[in-house]
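Asks: For reference, the structures are reproduced in the following blocks.
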Structure I
Amino acid sequence: MPILRITVADGEPQRHDGKDALFACLAQMLRATGDTPVTVMIHGYKYEPGHPQHCPHRSILSKSPQFRDPRIVSWPRHLGLRDQPDEGLALSFGWSARGTIWCAHRRAAEAGDALARVLTAVQEIAPGRKVHMVAHSLGARVTLRALSQVAPGALARAVLLSAAEFDRTARAALQSPGGRAAEILNVTSRENDLFDFLMERLVRAPRPGDRMLGHGGLRLPNMATLQLDDAHSRASLRRAGFPVAPSCRPVCHWSSYVRAGLFPLYRAFLDGRITLDTLRALLPEDPAPRWSRLKPALPDMRLVPGLPSLR
């Protein structure tokens, strides 16, 4: 599968290498790959296209990452995108996600506007072409922002990993015309509770008390939620043929793509081998409470003077 590397610069989607016009290149690559699916991959916080150590196109969105780190795994390779003719076209979508969390949060919305233009172009150039998406952290905010602007059919399925977006904003996006036509696998874990908690206190919510989508509390007809550190969920997936490794850390923001056994499940969801209805039947309806993973390892907070409650 060929990979088209896209970078958002000054609010506009461009070819990362600076060669040729993006949409002319996109049209050419869409024609060359026939009716096969388009897979869009979007990174989260702390990545920066062109950065010597943090360029996503040379890291997690590359078939051969140039950096060594336990958190860096090749999304294209693990998604099975290995240059076979029936794999379709991959879009590595990069945006400026370094700096303060407030700047990255704002730029994620701008990147979502740029992504909407790319998805609309795909729909215009190749009507009916299936588009799938995998996005991590603030990359989920990019996805949902785009989804709120596009026509039905612009996105078929998406896997959102530890999504850093508020429930209310996500609900509005998923109930838009483009959102209602898409199927979403919302991958969560209590390992991510600390990151969700910090986002909710650092970034202004649409309404006081709103929580992150990664918390797992939003229920919609076109969405299933998988809590990775839930033993019953993993047991159900194992019986369905998708063994997923257990959690090994109490806190981890990257567990949703570094843990063994996850990408075969994501591939099966994206290509339709396992349906949304099947996943919803396999998985518990309610997620475990926040901090439930940390509480067994913590002292009774009531006995520690000066420390806030984790409830």
Structure II
Amino acid sequence: MEQSKPVSPEGIHYYTPSADYVLTGRDGLVNIHWQGKPPIPLLDTDYSATEAGVIPDYDMVGRGIYQLLRHDPECASAHEYAALLKEAYPHILSELGAQIIMLDAREVDTPYLDRKINFLKIMALFDPSNAGLPLEIARTLVEKGSRLSTMHQAVSSWYGAEKYLRKALELNPDDRHGAYEYGEALYVLGRYERAAEVWSEALLLFEPSVRARIEARIANILAGKIPMVPPLDYLTALSVAVEEHHAGRDDEAAAIIEDVLSDPVFAEQFPMNEVYFLLGTCYQEIGLMTEAAQAFKRS
């Protein structure tokens, strides 16, 4: 029976080779019998060639798998495709590492953050025991979920960050940075008691000065000194304020921001210069120049 094909993403078609198909390349260093492996993802142009009788060669297979994983590193059979790249295409691994280094070395816009996340997810497929990879994925998701320009994706970003931070700590329970950031993600999601537990369990990993700050945060949680609603809800509200501003409803946007900033605990714990700048811009648009100057001063 022919193996069922997964749904093709845009630009990709799946090709099921014959039972005796062997992937060869690199002057004989690659010699992989394909039987029992998932269908081969091919770029549309390469798939068209197979319809004319061309058998997929080494380059066609490599670029198809690479493009698929770049598009969706969590696709069906992702681990098998990553294993094939690792075994047969070392130059692609090198390219991935170079891309990540390049993105780390520059201030990147949102599309580049998404690209970096996918590259890191591919690297995690290559090296699933490396705790640093899910940690870096989580940090990039946190950055994405904290930017005003992408705050409409705050929910998915912060929940994703929590998942990858949990994975990083499973791989390296003694990582104090991962423990602190995991607690922070839980805090943003409104899971305050769990955040306090995570921080308490990791206290001995920290230097005394850092430990004192974390103990103060734990004490505030136990004393009920927490935001009136989960910080993630405030971030979601701010995303609505951005939409209102872009729609020209600056009075509505300003009212939302004022409501968020009226929570002193949130305003203190999450200083966001971008928010004050947006508030100043809204005030300016509706003619409240004194208020605008004060907001700009705080940004």
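Asks: Computing relative contact order in percent (Cα under 8 Å, 6 or more apart) gives 9 for which of I, II? List each step's numbers first, then the result.
Replies: Numbers: I: 15; II: 9.
Corresponding structure: II.
Asks: Taking distance in nm of label points 7 Å out along Cα→Cβ at positions 79 and 151 as the quantity of interest, name the structure among I, II where it is greatest.
Replies: On the way: I: 2.4; II: 3.9.
Top value of distance in nm of label points 7 Å out along Cα→Cβ at positions 79 and 151 goes to structure II.
Asks: So, one more: Taking helix-only ellipticity at 222 nm (-39500 (n - 2.57) for each DSSP H run of 4 or more, over all residues; to 500) from the coordinates of each of I, II, which one would give -9000? Each step should come with its number before you reach the end.
Replies: Details: I: -9000; II: -20500.
Structure of origin is I.
Asks: Further, regarding this structure: Comparing distance in nm of label points 7 Å out along Cα→Cβ at positions 119 and 223 across I, II, which structure shows the greatest value? Before the final figure, lay out each step's value.
Replies: On the way: I: 1.4; II: 4.5.
With respect to distance in nm of label points 7 Å out along Cα→Cβ at positions 119 and 223, the highest-scoring structure among I, II is II.
Asks: From which structure (I, II) was FRET efficiency 1/(1 + (r/R0)^6) of positions 39 and 239 (r between Cβ atoms, R0 = 25 Å, to 0.05) calculated, if the value obtained is 0.05?
Replies: Details: I: 0.35; II: 0.05.
Corresponding structure: II.
Asks: Here is a further query. If Cα extents along the principal axes in Å is computed to be 73, 50, 37, which of I, II is the source? Spell out each step's value before the answer.
Replies: Details: I: 64, 43, 40; II: 73, 50, 37.
Computed on structure II.
Values in this text are rule-based calculations from the coordinates and carry no lab data. Just so you know, these numbers come straight off a predicted model, no measurement behind them. Cβ atoms are built from the backbone, for glycine too; each structure is taken alone.
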